[in-house]
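Listed after this line are the structures, all set down as structure tokens.
What follows is calculated from the coordinates using simple rules that are stated; it is not laboratory data. Just so it is clear, the structure is predicted and the values come from calculations on it, not from any experiment. Cβ atoms are built from the backbone, for glycine too; each structure is taken alone.
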Structure P
Amino acid sequence: MKIAIKVFLIVLFLVCLLKMPYSYYQITKTVAMIGFSVIGYSTYKSTKWLGVIIAFCGFVNFNPFFQLHFKRNIWNNIDIVLASTIFSGSLQIL
């Protein structure tokens with residue numbers, strides 16, 4: 001299940017690089033927050049602390065309640081970094 005969540009988040013972040021309606025980005029924030037909380041909890045149970053820290057940062061960054069406001073190019077960079085971190089972390093730390 002954890003791998004399916006990671007693949008789904010990677011695809012979700014890469015689709016964010018396209019020009020999408022604003023509602024897609026709002027849904028992405030909610031789904032990413034839930035996904036990062038599940039990943040963070042499962043890595044916490046396996047005591048991989050770097051994975052917990054990365055998941056917590058993703059959780060805070062995509063929190064839909066207290067939003068961080070960045071310009072589009074910064075969000076694109078965040079999406080690329082998170083997608084590559086999740087992909088490489090699937091092999092090691094997450």
Structure Q
Amino acid sequence: MIAVGIILLDAGAQGTHVSNQSIIYAIAPSQRSTINSIYMVCFFTGASIGSLVSGYAFAHYGWNGTCAVGAIFGVATIVPALLWRKAPTQLATVAG
């Protein structure tokens with residue numbers, strides 16, 4: 001059962017990664033290498049920080065602390081995404 005979970009987690013992570021790259025490449029197709037470099041630095045910096053914080057939480061607070069870190073990171077990610085999603089609509093309404 002753990003192997004199935006690992007395979008599903010990896011497939012989801014790879015799918016998200018490919019989706020993110022296709023979105024950022026659409027921003028400036030002529031600057032793909034620069035955009036990819038920035039994306040990868042941010043991706044691995046975030047992964048490193050997440051590993052550090054979740055490892056600290058597990059060492060000091062156990063599984064509950066690790067789950068809390070995951071929940072905090074999830075909320076910290078989705079709130080700006082939802083706000084950003086509404087912003088272009090509001091700008092289009094103001095401009096047009």
Once relative contact order in percent (Cα under 8 Å, 6 or more apart) is calculated for every structure in P, Q, which label goes with the largest value?
P
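From which structure (P, Q) was distance in nm of label points 7 Å out along Cα→Cβ at positions 19 and 51 calculated, if the value obtained is 3.9?
Answer by label: P.
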Figure out for me which of the structures P, Q the number 3.6 belongs to, where distance in nm of label points 7 Å out along Cα→Cβ at positions 3 and 67 was derived from the coordinates.
P
One of P, Q was used to compute log10 I(q)/I(0) by the Debye sum over Cα atoms at q = 0.10, 0.16, 0.20 Å⁻¹, and the result was -0.23, -0.59, -0.93. Which label is that?
P
If distance in nm of label points 7 Å out along Cα→Cβ at positions 59 and 83 is computed and equals 3.2, the structure in P, Q
Q
Kindly point out which one of P, Q the value 2.1 was derived from, the read-out being distance in nm of label points 7 Å out along Cα→Cβ at positions 11 and 75.
P
State the single structure among P, Q that was used to calculate helix-only ellipticity at 222 nm (-39500 (n - 2.57) for each DSSP H run of 4 or more, over all residues; to 500), giving -34000.
Q
